[in-house]
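Listed below are the structures to be examined.
All of the numbers you see were taken from the coordinates with simple rules; none came from a lab. Worth saying up front: this structure is predicted, and the values here are computed from it rather than measured. Cβ atoms are built from the backbone, for glycine too; each structure is taken alone.
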Structure I
Amino acid sequence: MLEQMLDAHPSLVSMDEQPFLQGVSDRLIEQGFLYPEGLGKLDAENRKSLVRYYWDQVLAVATVEPGQRLVDKNPLNLLHLPLICRLFPDAPIILALRHPCDVIFSCYLQNFRSPGFQILCSTLDRLARGYVNAMRYWIYHEQLFKPSVLHLRYEDLLDDFDGEVDRIGRFIEIDDVSPLKNFHQHALKKGFISTPSYSQVTKPPNKSAVGRWQRYEEALIPILPIVGDVMEHWGYANKKSN
């Protein structure tokens, strides 16, 4: 939803979910650097080379016109915050948040093609531990690097859509946010969107996907102690979604 909102603005362009930052980290390792520990050892030429490699990947699948900014939306980008801070220190970052139980349950229902994700999503317990590890990694590095980040909770966005969209606009410095508010119309015109949430992003904002986990609460109760500290960190505690 957030990606389609941003892509609807003429000054922004997205490219669906692409593993380009992962590609850059792989390239870094191939060059003999530890990742992420070796990022501090990059000299100016190393950094420029990796930035060029990133943009070579991007421009192979997306057209970015002069004056446009790229939206690189991929949930796994949160595992590359140190790389983002090193290569693109001025990039504004929006961290899209959602109730952890909704995130975990949604992933559990997906049929991922990646063998790694198939294993990760094979049990709720394994998924919960993977989610917590990823979030703890982000939280640690956000506190360490202090990048420019906007925390955007899905539930807050739907509770006050106009207000939250205005907040996004101020953060990324765009004056006219009306295209973001009509994102579903833009998404319909695109015809194909490579995301499991296609049916949601082509409709006006609604709360149909909020609190879905509550219908299966009995099955999810065992993971609550696992995700408890992360839930508390993001303000969810053990409260149910409205």
Structure II
Amino acid sequence: MPNVDLNRNYPDPQDGNHPDGHSYQLENIAQMNFMKQHHFLLSANFHGGAEVVNYPWDTWSRRHADDAWYQFISREYADTVHLVNSTYMNDLNNGITNGYDWYEVAGGRQDYVNYFLHSREVTIELSSYKTPSASTLPNYWNYNKNSFLNFIQQCGYGIQGTVTDSITGNPLNAMIYIENHDQILDSSMVFTNATTGKYYRLIEPGTWDITFSAFGYIRIYFKNNYRNSNN
């Protein structure tokens, strides 16, 4: 449909379905189906119009449960860019910003992924030009390449494991909740892959208390049992 902003056309944690008043566009339906099918651990969507890494939330003024982690990966991205070109990606807080602090957005993909899919996503504004010329694209690649690699590497950090039935060994569809950290309102908890039982919880370094729960099973609570380091 003409004149529909695709980044205002996702379900919104605060404003619900169709926050822009339009039906979901075919492009967004395809993306939502694809992401649901493949259970992304970490992702980014890329825009033009500024040079900054934008982290959740866009729709709420309150901070995400993983705000410290989001600031860390965003700062790492921008600082790595600055090693290549110190004059690039300097907008707002020297290349990073909380989304709502910049301006409120309803129906954005970033918040959809974080809230409804229990995944982790940021928005990376790559250029102050909405449509940079093709001749400049190699420069943007060179500026961002190392930051892309660092971003992908974050998938190897945090807490991960497999949840299975103790008798049959079959994988379980379980919720992993970080006590005194996760927020139900944020939907910040993660879930296992129901087919494999595997889970991945990206989180800042620390020692964490974790509750594992699955329908029909007794909850299991581990206190001070998980320690991770991101560097």
Using distance in nm of label points 7 Å out along Cα→Cβ at positions 135 and 159, single out the structure from I, II with the greatest value.
II
Origin of the value 54, 40, 33, where Cα extents along the principal axes in Å was derived from one of I, II
I
With relative contact order in percent (Cα under 8 Å, 6 or more apart) derived as 21, matching label from I, II
II
Kindly point out which one of I, II the value 35, 27, 27 was derived from, the read-out being Cα extents along the principal axes in Å, for residues 15-78 alone.
II
A value of -8500 was computed for helix-only ellipticity at 222 nm (-39500 (n - 2.57) for each DSSP H run of 4 or more, over all residues; to 500); which of I, II is the source structure?
II
